[in-house]
Every structure is written in structure tokens, then in C-alpha cells.
Structure 1
Amino acid sequence: MQRPVPKYIHAEVPRGIQGAGTNRRDQKQNDLDARLGLPAQAQYTLRMKTNQQWLIAARPQGEAKESDFRWNETTVADPADGQVLIRTVYISLDPTNRVWMNGAESYLPPLPLGNVMRGVAVCVVEESRNPSYAKGDLVQGLLGWQQYSISDGALLGKLPKGLPVPLTAFFGLLGHIGLTAYFGLLDICEPKPGETLVISTAAGAVGSLVGQIGKIKGCHVVGLTGTDEKCRWIKDELGFDAAINYKTANVPEALKQNCPKGIDIYFDNVGGEILEAVLNQITLKARISVCGMISQYNEDRPVPGPPNLANLIVKRARMEGFLCTDYNSRAEEAFTQMIGWLMQGKLKYRVDVVEGLENAPRALHKLFDGSNKGKLIVKVGPE
């Protein structure tokens, strides 16, 4: 992809985190340059790094286009007292990236135009002047689509080292994906052996984990996904009891066939027509965990709700939304259990890694056309 001519601008970012791009120099370095007899500006030029970033350039109309982003390059600053310089290794691409590009407020304030595109990242500390972090520490946070960040540490989470999983597992199994799957099913829905669990986007990062946890808990698990290959994967590899290709099947009829006793639990990632079909088949005291509404994220106008929400009353059912951050304080509980299941061979996951920060806007499309296979990640730099 041909990059635009670099433009050097200042981008506003969340409190505590900033793009690593200013021309501030440390006085100690100035003194060192003088003692070495080197011109300060020449020495600084030798030490400069370039921070490459994607900025949000426009509010998308429908699906996000590459023209809704703008490539930016700026110099990397030295961290001040209390700060750390962080290098991005991986960024997570999620359907919520599209939500964050809207002008309306969601669970986070809207992202102003000209800002670094918001995104969860796994990074390594390159330089630290904060006593809580050391060079080489692995951290995770909402650090954005960029190679380098400066942070005061307030919004960072330090990742443990020495776990028997690759670094990408902090997106594919642990991190926000793991919290969403684990607590979205177990805490919101409280599955019981013999109950029927239906999952939309069942081959996705979250849905695939939800289905496997459901099997561990003794549920009859039915997944909906968009290709025959993904149907085979969740059934043959992950152990789902049934898989439905929602693009080719009559979804209401397929649900009746595969859920003969009705639907006790629905893990919803999409909303729309599939939610409507599920609501027609819920059982008494059914539980619906609302994780996402991806069918609506690219709509320019408000989408009408399902016409059968009254079934929640008739069936005395419960439908509840949540955010993974609601469970940050219980993360150790979830991750300990999930790593245990992984080591026992009861849990599998896969990641879809796209090489290069420059490809992030194009890769985002994979979430909406269904071409991703597993958790979608962009590799920005070496581990």
C-alpha cells in the first residue's frame, strides 16, 4: 500500500497515554553531548526514532474505508520522569474498533478526528523512568494503532512472564477475549449440564471459547457461523454438537432441528435477524448474554429492534449486556482456569495474524466479511 506523504502533527490521546512524538530532550543527554564534544542536534538526530501511526481522518459512512484513516509519522520522544516509552508488538482488531470511530458516545468517549486510532495493544517497555516498570516488561493497554507510545503507567497492565503460552495468547485466549468469553457465559448465564447453548459468530475469538466452555460445563452446544469451513472447525475440532451456516441455512428451521428442547442460553454477538430467530425458541427462564451487535455497527441509521422482545416476558427470560472490564478484578480467576483447560487439551484457540501496521485498516474488513480465521491480530514489531 502506498503511504501518504508524512505530516507531523500533534494528536490528542487518552489521559496517561500519548503518541511518542515530541521534540523534548532530556537535559542529562544535552550535558552528555557537550562532554563528548558532539553537536547536540547531530547527536539527537542519530538517536531519533520514527513513530508510525494511523489517525482517524473521517467518520465512516457504513463500513470503515481505508480513506477514513490517515497515516502519520513523527519523532519519538524520551520519557520524562514517571513515564515509560513503549514499543508495540501486536494490536488487536475487534468489531468495537468500528464503534469507536463513530461520533456518538458509547462506553468510551467518542474519538476526536485527528487522534491516533484507538486499539488494545501488547507492548514491551523500551525505556522506563517509572519505578513500577522496567525495560523489557510486557504490558497491555489501550495504546492505539502506533509503533510507540509514552505512558505514565496509569492505564497499563503488566503481563506475566513464563506462562506456557505464546505472546499472542494474550489476545486469543487471555486478555479481553478470555474475560469476555469466561464471564459472559459463566457469570451472566450460569450454564447447567444438559442445557442448550446457542452462540452466534461461533468461530470467532470469543464465540469459539464460549462454545468450548459450554461443553466443559455439560451443555448441548450449537454454533452459527458464516462458512462451511468454519462449521467444520467448530464441530470437528472444537467439539460443538452442531454447526449452522447462517448464510446458506434457513436459520429458524435449523435452530428447531438442532435445539429440539428449545434454547436455554444464547450468547449474542450479532443482534438482528438471528436474535429474532432465537427469541422465538427460548425456554422458560432462558438467559441471553449480549456481547455485541456486529450486524448493526456499519448501519448509518437506527436499526429497528426485534419485534418479538415480548417473548422475554412470556418466558420470564433475562437478557443482559456486559463489558469485559466489569471483570478486571477477577481476571486471575478466569486466566488460571483457562490455562488449566488449555494444558488439559479441553480448550483450543487460533489466531489470524496480519503482518505490518500499514495493513491494519485493510485487515479490519476481515471482521465484517467473515474472512478472518480466529482472533484477528496485527503484528507491528518483533517480540
Structure 2
Amino acid sequence: MPILKRKPLILAEEDREALLKIVASRNLPAAQIERAKILLLFSEGKKIKYIAEHLHISRDIINRCIDKGHAYDALKSLKDLPRSGRNPSITDDAKSWVLSLACQRPKELGYASETWTYSELIKHIRNNYRHAGHNCLSKIGKGRLNMILSKGNIKPHKISYYLERRDPEFETKMANVLCVYKEIQIFNESSNMERERKSVTISYDEKPGIQAIKNLAPQLSPLPGKYQAIARDHQYKRLGTVSLLAGIDLHTGHVIPLVKDRHRSQEFIEFLKLVDQTYPKSWKIRIILDNHSAHTSKEVRKYLLSLGKPNRFEFIFTPKHGSWLNLIESFFSKISRSFLRHIRVESKKELVERIYKGIHDINQEPVIFRWRYKLDEISNSL
């Protein structure tokens, strides 16, 4: 019987480079690497007999690989062709019914649970598959259920959170805040900034719930050969909490702190008085802050009117659920990861003193916080 002579296999340059990478791979399946070697050798003009002897494989395997290389793309021919396989034991309708169950709350089906567990969902399926007409689900287990849910990309046992946009003027307010940041950036880059400065912009917010925690047992310091890290007893005593009201000067990086037990309107007014004393009376003070009720109360409005200078303070509000636009949040993150981290005190008074001390140390080398995200996309109408 005459041997069938196969036509040469011509590979594009990018296909050849891809096959060479596959041959050099140490992670891909051995079958793919073997087929890539066959195609490379055959495309170089090597005889089938040489390929069989060189790779120690049969001529039938080589012939099938070359035929697939001619019939399909060279890279596609490296993988096995799809086979018919046996008929699925669970029908598509049954899988759709399982997915529809997983997308419902257990409470809607008469259960007390808020979310499904695999065991509860399997139990419900086994109790109701006959009524739904899906007898193929009679022996469903966790493995098959996981396969169905994974293909549908459904995870009924988990909860993810999202942030609903409740402010219809979100985009407008965000643009206003970003325009202020852009204006500050341009002004700070000016060579005559200090000489021309007649106003200040402060980023303000509160950090409530800073805990005063006391150790009940002595704290052990690291000791070579004995204690690798600081050692603390697991028991502790809560002495209460304090709130940090802080504003950061976006021109100089200087932080203005006020530590109080609470953060109501009267504490906010006390902070405004502190700011008023910090800057010259002729300056205009702009404050970027959220729309908290303590910032817009009648007590605050009464205080602003009592100044006798209506333009002394200007409030720029971030949109609702948009506190991430406020640069002071970066400062709060910084102190949470520095001097507030793992802090232990003997009293609330000590906590207050250490907060002031930590911010005083930061003010010795102030950092000007800059907003960069989408700043270049705003209007250049400034």
C-alpha cells in the first residue's frame, strides 16, 4: 500500500514563536508540548520517520497531529477535539430550576435562613424535585450542585455589598470638589503662592470611636531568644472612646486637631472657632466636608451669622456617600496605620494626649495631600 505523501506545513511567524514557547514550557500538558514539537519539526521539512524516531512516538500519532495542523489553526490543533460523550444525566431544564431556586431567598420559600447553605439547598431540591418534574435531581450531591452553580456564576451562600447612589446631584457635587482640588493644585504650583495667598482651603471630617484600651496584665517587650514580638494578655479593659475632629490645610499640609468625647454641632462650632483663630481675619476659609446634620444645624448657622462677616467661611459639601472624595480620609488612614495602631493607654486622658502628640509630630514635617484620580479629566475652565 503506497504511503500517503502529506503536503508541507507552513507556519506563520507568530505561530512559530507561540509553538516555541509551548515547547519550552514546564507547566503545560505533555500532550500539547509533544504536538507542538511535531508541528515544528514537520514545518522544518523533517520526515515522519525521523520525527517518530526522534520523539519516540508512533507514526499514527504524528499523522493525526499533522492532519489537524492542516485542517485547523496550528495552535488550535494542539488541543483535543470535542467528543460526543454520554448524554448529561441532569437536563438543562433541571439546571435552570436549580439556579432559579438559588436566586431566591430561603425566607421566600418558608425557611428561617436569610441565605442558602449547600446542605439546605440540596435538602430543598430533594424534597421538591418530583413536584417540579425533574427526577434526574433525585441523587444530587454537593459536588454536582457546586458544578451547576459555578457554571451559572451563582454563589447563594455569600453576600456582597454595593453602594446605592442616593444623591441625584452626585456628579455635579463631585465636579465641584474636583474643581477645588484642581484650583489648589494650580495655586500651589505658583511661585508667588505665599505672597498672593488670601484664602485657605481645609479638608475636614470626624474620626469617631477611637477606643481607649487598657492592658490588664503587664506588656512584655521583645527579648532576644525569648519573645519575638510584643506580648500582651488577651484580656483588656475598655475605658471609653473619643472623637477626633480634624482639618488639613491643603496648601501647607498642616493639620488642625480637636479631640472630644462626642462630635455634635457644639464640637463642630468649637472646631470652627479654632480655625478662625488660626488664620488672619481678612482671609476666606473654605472647608470641604460631608453633609452631616451637625454641619448644617441651626446652631452652626447662628454661629456663622454671629461672626459679622458672612464670607468668612464657605462650605463645600461632598455628595452623599461620597466621603471618599475628601482628602482628610487619607490622613485618617495614615494615623490609623501609624501611632493609633495597637495603641494601649492607662486612661482616656492619656489617649487624648497621645493623639495630640502624634499629630504634633506629623505637623513638624507636613505633607501636602494631592488628589490625582480623574483630576485631569475635569473642565479646564478655571
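One of 1, 2 was used to compute distance in nm of label points 7 Å out along Cα→Cβ at positions 71 and 319, and the result was 4.4. Which label is that? Spell out each step's value before the answer.
Values: 1: 4.4; 2: 5.6.
Traced to structure 1.
Taking Rg/Rh (Cα atoms, Kirkwood Rh), for residues 151-342 alone as the criterion, which structure among 1, 2 has the greatest value?
2
Cα extents along the principal axes in Å was computed and gave 82, 44, 35; which structure, 1, 2, did it come from?
Values: 1: 82, 44, 35; 2: 109, 63, 61.
Among 1, 2, the structure yielding 82, 44, 35 for Cα extents along the principal axes in Å is 1.
18.6 is what came out when mean count of other Cβ atoms within 10 Å over residues 111-118 was calculated for one structure; which of 1, 2 is it? Before the final figure, lay out the partial values.
Values: 1: 18.6; 2: 13.0.
Checking each candidate, the match is 1.
Taking -12500 as the value of helix-only ellipticity at 222 nm (-39500 (n - 2.57) for each DSSP H run of 4 or more, over all residues; to 500) derived from one of the structures shown (1, 2), identify that structure.
Working: 1: -6500; 2: -12500.
It traces back to 2.
All of the numbers you see were taken from the coordinates with simple rules; none came from a lab. Here the structure is a predicted model, which is why all the values come from computation and not from measurement. Cβ atoms are built from the backbone, for glycine too; each structure is taken alone.
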